[in-house]
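Please find the structures below.
Only the coordinates and a few stated rules stand behind these numbers; no lab work does. Source: prediction; values computed, not measured. Cβ atoms are built from the backbone, for glycine too; each structure is taken alone.
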Structure P
C-alpha cells in the first residue's frame, strides 16, 4: 500500500455483543492504486479468482442479525490472500483459472514481505485484537468464515448450493448441516467443494486455536447469492440456525473428545 492509503482492514460492529465473530477473507475485488490493477483489465477483477462475489452481503446480514463483529480486508485476494499461510505457494498467485496476473509475476521476497506487512498481518492482528477483547470481557465466542464458490470449476459441475467446512471440531458444522439437510431442495456439501486439506482453513485454524473456539467455514455457490435480496435471505437463514447453537450454550469451550 502506498503511503497515505486508508487502512485496508474493515471492522463493522466491533463491539457487537452476540456470541459470534464473522470474517470474510475474500470480500473485496479492490486493488489499491499503487498496484496499477496488477496489469489486469477491469473485467478480470470481476472473476472469482479476484474475490468471492456475494459473500460480503451474506456476512453483513449475519452480523446484523447476530449482533456480531465482522472483519474483512478491503483488498483483492490477487494482491495477497489473507486466508493462506504466509509460506503457502498460493499466497500471491501469478496464474490461476486461466488468468495470468502480470503484477504478480517474478515477485521478489521484498515485495512479498511488503504485501504481508500492508494487508495480511494487519488483518490477522485485527482478528486477534477482537478475540482478545471479547475474552477479556468474558464473552462467549464462535468463529464463522463466509465464502462463495463458482457453479463450475475445471469443467466439473458443483451440485451443492452450500458447503459446510470444518476440521476436527464439528460442533457448529453439525448444527448447520443438520438444519440445512432438513430442506429437501438443498444439496449440502460436507467439506465440499473444499476441505481444510486444501489449505483453505488458515484463518479459522489460526484464530480458534488459543481458546478451542467452535468454528466453521460456510461456502455458498455464488449463483445463489447473485443479488442483495438473495444475500440477505441466506444471511438471515444462516443466522437463525447458528443462533440456536449459541442459545444451546455450545458456542464456547473445547470440543468434546
Structure Q
C-alpha cells in the first residue's frame, strides 16, 4: 500500500494506492504529524510514501514518517523520474506540472499528450510519445481573471464562474462573464489546435478545479482526469523503489 501526500497552497491531499490503483483520498487543511498519525492509524499496511509540496511544512513530518515507514521519498528536482525532463530551469518547475505529465504518460504511454491543469493558474504541459517532457505555458486561471478585472478597475464587480454565459453580454455582469469565460475557452481551443498542427494525434487531459467547466465548453475532445497528479506521484514512487532495489 502506497501513501501519496500532496501539500498544496491551501490544503493537503492524501491518496492511498493499493496494487497500483487509487483506493482512497483524504484532505486536510493542516499539514502536521497528527494528520499523518490519523492516516497510519486508519491504513495500517502502508509501506511506501512520497511527499510533494509547494510550501513549507513541519520538519518533523518526514522524520516521523521515517520512523514508521521503511520507504519515504520527497519529490524534488533531484529525485529520479520515469520521463526525460528537458525543461531548462528544472529547479523552478512546479512538481505538480511534471507529476501530472508522468501520470498522463503512465496511463497512455507512447502518446503525444497535453495536460491542462485548470486551477488558480492554468498550466499547459506537453510530453511527447518518446517520454520526453518538453515544457509548456502558464496562464491566469478563471478566478484570477475575475479578480484582476475587479482589482485593477474602479467599477467592475467581482464575479465568479457562471454556467450561463454568451458571446454578447447585454449588461456589465454578462459582459464580464462572457469575456472571461469565452476568453479562456477560446485560448485553450486555439492552443490545442496550434499544437495539433505539429502533433496530429495529440491527446488532451484536463485536470484541476476548473477542469469540469473546460470539459463541458471546449470544442476539442479531451479526457477529464481529476487524479492524474496523484497517479503521477505514485508512479514516481514505484519507479524509485525499483531503482533502489536495483542498486
Structure R
C-alpha cells in the first residue's frame, strides 16, 4: 500500500494527475488541495535515437504555498514502514523524517541529479535525516566534493545515511554501505525514452526492501524495472508490472531474487 502526502492544484491538470495515481491504488486521503491551478506544465522532448530527454517548463501562476508542518498527519506518516522524500516541501519533509525516526521507521531520499551543482541547505539537512539515499549523477560530488563515485559514496555515509546508491544511467549504479560496496551494470536494452527511469528505480527499490530481499537483489530488481521503463515512451505509461520484471530477469538467467 502506498500513500501520497503533498499538494495539488484545483484545475483539470491536477485532476488528470490525481486520477492517474488513484487508478493505481495510491491513497490520496492526506493530499492538500490548493485553491489555484497547477503552477507549471513540463513538456518532455525525447531524442529519437538515444532516448535522452530535455525539459521545457511553462509556468502558469505563482507557486503554491509548500505543505506546512501543521498540515501533516503524524500518525498517518509513521504508520508507513518507509517514508520516501524528494526534497520538496523541505520544512514539512524534515519534520516527517524526524517523526519516522522517533517511531523507529526508515526514511528514503531521492537525491536527484545535480551534475555537480551545489545543493540547498534544506537538502543537506534532509540527507542528515536519511537512512537510504538514492541519488543521481553528480549529487555525491555536490555533497562531498569527491569526484570518485566510491569515495563520494563512503563520504555520504558519514553524513547520516546507512545506505547510499548512486545511479549513473547507462553505467548502472554504485551501492555503498558500512560493510560492502558493489556495482550493478545497467541492462542492455533498446532505449526509447529515459523519462522516469530514476523515479521507477526508487519505487522498485522500496518494493524489494519491503519483500525482504538481499540488498544486491533489491538493486538488481530496481535496475531491471528502470531498464524496462526505458523501452517504452512515456513516464508512467512505461512502468512494467511485477510479473513483467520477473520474466525479464528469467530471460537473462536470473530466477531467484
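Odds and ends about this structure:
- Parent structure of the calculated result 18, given that relative contact order in percent (Cα under 8 Å, 6 or more apart) is the read-out and P, Q, R the choices: Q
- Structures P, Q, R, by distance in nm of label points 7 Å out along Cα→Cβ at positions 71 and 207: label with the highest value: R
- At a computed 0.95 (FRET efficiency 1/(1 + (r/R0)^6) of positions 47 and 103 (r between Cβ atoms, R0 = 25 Å, to 0.05)), which of P, Q, R: P
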